[in-house]
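Down below are the structures I want you to see.
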Structure 1
Amino acid sequence: MMKEDVASIILRRLDEEREHLRQSFNRTRDETSTKYFVLDNLLPEDLVLKLYESFPNEEIYFRRDTFRERKLTFAKLDRLESKLPNEVTDSFQDSRVIRMVSEITDIPELEGDPLLYAGGISRMDRTHFLNPHIDNSHDSTRERYRRLNLLFYVTPGITEEDGGNFELWEKNVRNPHKIVSGFNRLVVMETTKTSWHSVDPVKSDAQRCCVSNYYFSRCSPTGEDYYHVTSFLGRPGQVGKRLYGRLDNFLRQNVATLTGVSRGKNLARGN
């Protein structure tokens with residue numbers, strides 16, 4: 001199936017649930033100030049199963065393993081033997097899908113990112129995790145502001161008990177709001193200075209597989225210019241990691257500001 005066909009299916013599902021998704025995205029929630037919506041049954045199940053089965057072997061991924069995160073990522077999807085991960089990922093970059101998401105979220109002039117900077121596919125195995133963090137504020141050239149994070153989960157049968165749940169936090173990062181990384185589920189969340197999110201540790205042998213995309217805009221969401229690196233904290237109760245995270249964020253922020261170097265740019269597609 002070509003990416004245009006997949007994009008057409010996504011477009012139809014978004015249109016079917018348009019008003020519900022708009023209300024969900026703009027709803028005021030006590031558990032998190034981050035706007036988001038969840039759309040289940042995004043694509044035909046047989047297609048999503050084939051997508052899951054076409055995720056590559058462990059050897060091809062870039063391994064991240066620090067106090068911040070432990071996971072496997074890969075963005076150079078055109079190099080994979082199977083074309084399906086590339087086609088499905090690129091379907092979210094279709095201009096029709098971007099326009100529809102823009103209408104649902106009321107964020108104007110959204111743009112995609114064919115380079116998949118910080119996007120692509122990821123796999124998380126037992127003990128893998130992603131600590132609370134806010135995403136880098138910009139694209140790889142620092143010309144556009146990161147506005148939306150689109151996460152499409154494809155692991156069949158995964159449950160909350162398996163771990164690997166997506167989490168959104170309130171501004172003080174004290175209490176997580178869990179969203180199960182369920183099969184054939186799309187989560188769309190805004191990215192801001194306070195959109196703290198994470199993934200709790202995977203507890204089973206389920207391979208948590210995800211397709212990630214970002215949307216950007218030329219204008220700042222606050223109306224003011226700003227820049228920040230991806231910034232991590234430890235989980236509640238991890239006092240040492242929280243203190244170390246703040247120091248780590250401060251140092252990386254200053255290095256990035258002084259040098260203009262974007263972390264992970266070499267991992268993007270086309271590099």
Structure 2
Amino acid sequence: MRTLCAISLAFTLVVTGPPRVAAAATPEVYLALGDSLAVGVGASNIHTTYVQRLFTYYRGAVSVDTLVNLGVGGETSASFGPQLARALATIGDPATDARVVTLDIGGNDALGTLFGDPACVADRTSPTCQAAMAATLAAFATNYATILATVNAALAADPGDEQVYVMTYYNLWGGTGDPLEALADTLLLGADLTIDCAANASDPTKVGLNDLIACIAMASGAVVADVYGAFDDRALVLTHVADADIHPTDAGYATITKAFMDAEMGK
């Protein structure tokens with residue numbers, strides 16, 4: 001009887017083999033790229049930044065489980081190269097699957113000229129300053145198109161489905177009555193004060209930073225979060241501008257988050 005039991009047990013082990021270990025799930029990544037807004041400067045803590053809030057949202061909406069935030073304070077489209085290289089390494093990592101990419105870039109391009117170019121420091125309404133800003137926007141358009149094309153090419157080689165989201169910029173002085181408020185609206189939206197992709201070819205004076213962001217992004221297949229519209233004229237509530245800081249408050253970061261969520265649901 002003992003012999004029969006031993007034979008039976010041995011046969012069972014041969015047939016069934018050792019217990020199978022379930023394969024580890026591939027980490028699904030939300031990749032955040034950008035400037036100090038992606039970093040979360042101005043937020044009271046990391047949990048109130050738009051990137052962290054979106055991570056919580058995307059965990060349910062698209063089942064991501066890993067956040068990689070490569071944002072760099074002060075980043076411009078011209079200085080983006082090292083951040084882009086790290087992004088490509090993240091996307092190309094065979095041990096992970098990039099699912100969502102968000103990008104905010106371009107604000108520091110404009111601010112650098114507005115407050116750093118000697119002609120603009122002397123007179124921001126002068127033709128010389130306007131020419132300097134036009135050159136900045138032209139350079140941004142080239143850089144931005146290259147960034148999105150490079151990210152898209154990397155995502156195309158990555159398994160699974162992916163989506164890129166970008167954001168327009170809010171008026172740093174919206175609703176404050178500061179003389180810079182009207183100037184910023186023109187800088188962001190062009191002379192027609194609206195985002196109009198047809199204006200890119202017909203009238204360069206109607207092209208602002210947000211026109212370029214929205215139109216180049218949509219042409220690349222990215223989804224645009226309308227942060228400019230979401231902020232409207234509420235800079236005193238949604239930013240630290242009253243304390244001479246252009247970054248969002250917690251309420252501002254919540255507004256940015258909602259703009260991305262609305263864009264995701266409306267795509």
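If you rank structures 1, 2 by distance in nm of label points 7 Å out along Cα→Cβ at positions 105 and 209, which sits at the top with the largest value? Of structures 1, 2, the maximum of distance in nm of label points 7 Å out along Cα→Cβ at positions 105 and 209 occurs in 1. Looking at relative contact order in percent (Cα under 8 Å, 6 or more apart) over structures 1, 2, structure 1 comes out largest. Just checking, which of 1, 2 has the largest value of distance in nm of label points 7 Å out along Cα→Cβ at positions 25 and 233? Biggest value here belongs to 2. Which one of 1, 2 has distance in nm of label points 7 Å out along Cα→Cβ at positions 153 and 249, as calculated from the coordinates, equal to 2.5? For distance in nm of label points 7 Å out along Cα→Cβ at positions 153 and 249, the value 2.5 is produced by structure 1.
Matching task: -8000 is the computed value of helix-only ellipticity at 222 nm (-39500 (n - 2.57) for each DSSP H run of 4 or more, over all residues; to 500). Pick the structure from 1, 2. This value belongs to structure 1. Out of 1, 2, choose the structure whose coordinates give mean projected area of the Cα convex hull in nm² equal to 18.5 when calculated. Label of the source structure: 2.
Coordinate-derived values only; no laboratory data. This structure is a prediction, so every number in the text was calculated from the model and none was measured. Cβ atoms are built from the backbone, for glycine too; each structure is taken alone.
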